[in-house]
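In what follows, structures are represented as structure tokens.
Just so it is clear, none of the values below were taken in a lab; they were calculated from the coordinates. These numbers come from a predicted model, not from an experiment.
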Structure P
Amino acid sequence: MTGVLETPFRIEPCFYENDIPRGLADLTTSIHAAAADLGRGLHPHAASELAEFVRVMNCYYSNLIEGHDTRPKDIERALAGAELDETRRPLALEARAHVEVHREIDALYLAGKLASPTSTAFIQWAHRRFYEAMPDTFRTVGLPGGRTGAVVPGAFRSRPDEDVVVGRHHPPSSEVVAPFMDYFAGRFGMAEAWPSVRLIAMAAAHHRLNYIHPFIDGNGRVSRLVSHAMALKSGIGAGGLWSISRGLARGLKERNEYKRMMDHADTPRQGSRDGRGNLSEAALREFCEWFLSVVLDQIQFTAAAFRLDTLESRYRKLLADLGYDARSGDLVSTVIRYGEMERGKASFLLGTSERTARTVVSRLVAGGFLKSGTPKSPVRVAFPLDYRDRLFPNLFADHWIDAPEPPAFRLGGRAAS
């Protein structure tokens, strides 16, 4: 690629190894504090249900960033193996593949088996698992010159006919992707040993991975899954109760911030005072400040959405509006707080006959508000997607919820908005 640096040094600087800018240091401190508070008071069973809800939300927004608008209800139906309308089926199956990889990452982390998220092995695994389950419709991609190429699951670009152009950006030639990715893995793998730079490295790695653009397709969604895995490894995953993709899709003030900031971080070094790498150190700092501000915003927002007292209040009002027994709210509140409840205890809790209690429980199960493994096993809380906007305002749509204002962010002395 004439005129473009084709050595791995091209992605430097990768992160801050010595003097960490004050703004970034303050953000990492705030993020750790907010993540530690997220989900406080929630029983693990309720938190687990919410984490699955967040996986659907994360998938919805990650695909939306790529221009694929999949209805959350269709995602849920695909996950359940239900029949799908043929016009919606490809997008729903694509979404299911995303949720399943996200779920696997969470399970690996909980089992203590999550590999380094910036290793080539992990990145290729995430892409392979995603595309192996992808419908055929999305396994070919357009290339420069009107050509098309088949997406090989987990395979880095390696041939000249797989060279790509992304807007104004010319990623490294396909023949040098492998050494670029080895360098990327080595540089960002170092950051895992330094707690002070892990979060900054998460932000920087998100841009640099997309800058290399190692796959002919799927780079954006894989990079967001990598960021999720890095958040888990950095100790801010909060049990999977927040989504990076929601923040990237919506921005702090405007929906086009993600694209604009990714483009800004492509800026070449601007003179001798702009670091020692090929790319601008100032632009990297501004991108990392924006990215981490988005992380903090999402953790704070989700903490407000999942706060135990307000969640119970919204749940009770929803059940009342739907005409459920007036005591149903007591039952659901108990299950949210204590994780599960033996069916036989419902009559005592509700102060009714066993027959009436069974009817109340059965209606809640049929409505998707409670769930259980068998008709006689204990019940746990569920969060049906049909009522997502009532239970969790603004997670998917623009409804009001009492959450903190997004962190202040200014790009080059100008307000980001």
Structure Q
Amino acid sequence: MSDIDNNVQMPLPSLSLSERIACRWAQKLARGQLTLRFPSGREIRIHGEESGPSASIQFKTMRPLRRLMSGGSLGFATSYLEGEWDTPDLGDVMDLAIANEARWAGIMAASPVAALLARFRHRLNRNSRAGSRRNIAFHYDLGNEFYRLWLDETMTYSSALFEDPRQSLVDAQAAKYRRIIAELNIGKDDHVLEIGCGWGGFAEEAIRSTGCRVTCLTLSKEQATFAKDRLERSGLAERADIRLQDYRDCQGTFTKVVSIEMFEAVGEENWPTYFDRVKSLLAPKGQALIQVISIAEERFAHYRRHADFIQAYIFPGGMLPSISAFERSTTNAGLSVEDRFCFGRDYEHTLLLWDKAFRANWQRIAALGFDERFARMWHYYLQYCAAGFRTGRLDVVHFRLAK
């Protein structure tokens, strides 16, 4: 193995042209250490100027470089999905990339043409009523059995709240639900609207613990069927109304509104409509609690102009707000933000547990008809998000709103 400090002159005579290009890029390393293993069998370790994350990349072919130069970080991610490179720990690669973002900004940016195409594809996924149904089906209608194999027993697909790091995921999800119920002071006389009910976990907990009524909205046929069956089995169906309905079409008056990680699927162009609907559906003096994934303030302007991996492969039409953008939209709609509670590191923990369960159950998931490319895509998705929460690029927030 050859060790290279980032102040060593290039090229090394023994390397091929593509290997020299890879080393030239890696030599910009400011923090940490990167080991590159090439198809030729050559292995190079690059040391940054400062200590930091350590990662290793095994190139199966040199095509990842071409994808990186044309498509930036999204192109490099696509290359991983295609099996063109591998690593012992994807989280380490992401931590190293984030630690060296300033130095690698040029190479990680897509070419103007590739960036334009990615943005154009993202815009095709706008969340009109039909677009929302299509986008939700793309992700959530992969099958209830698929999600059952790697989510916890509560079938909750949102961040848990860990009161203790040793707490099980089941208990941490229940803790999250309890916090929402307590924060809104939900009681037996309340009629709660849940916008985006998932598989019915919150509705079951709220009805069982308080005796309230819950009207649940979802656009996923798979989720609606599961939630109805779940509440029937638990003997709580009389207190629940599960609707396959867009929030824009909901009518009625509710004392409380809950929405857990649904806002990310609304789309920025629909934020005013969303908050107008929340306000109009709330009874006088009603309150809402919205659990939202947020993006760091300093990243928001760039993010809203450039499609990322999640928008390209996982959540078509998705859009995260910054905290200030979210609060500005609530204020514009005439709602007040009464409380804000952030617990982003709990989401990192949640995602890593999901990833562990996904990989442990991969053979059973594959038997449902999913291929190796899908496995790599899902692993990348979960690790990509975990790195975001770990490094503070992302957060998850409970906003309590009042009419």
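Which of P, Q yields 23.0, 81 for Rg and Dmax of the Cα atoms in Å, as computed?
On the way: P: 23.0, 81; Q: 22.8, 78.
Computing Rg and Dmax of the Cα atoms in Å on every structure in P, Q gives 23.0, 81 only for P.
Identify the structure, out of P, Q, from whose coordinates relative contact order in percent (Cα under 8 Å, 6 or more apart) was calculated to give 21.
Value 21 for relative contact order in percent (Cα under 8 Å, 6 or more apart) corresponds to P out of P, Q.
Of structures P, Q, which gives 1.13 when Cα Rg over 2.2 N^0.38 Å, for residues 309-356 alone is computed from the coordinates?
Among P, Q, the structure yielding 1.13 for Cα Rg over 2.2 N^0.38 Å, for residues 309-356 alone is P.
Here helix-only ellipticity at 222 nm (-39500 (n - 2.57) for each DSSP H run of 4 or more, over all residues; to 500) has been calculated and equals -14000, so which of P, Q was it run on?
Working through the options, I get structure Q.
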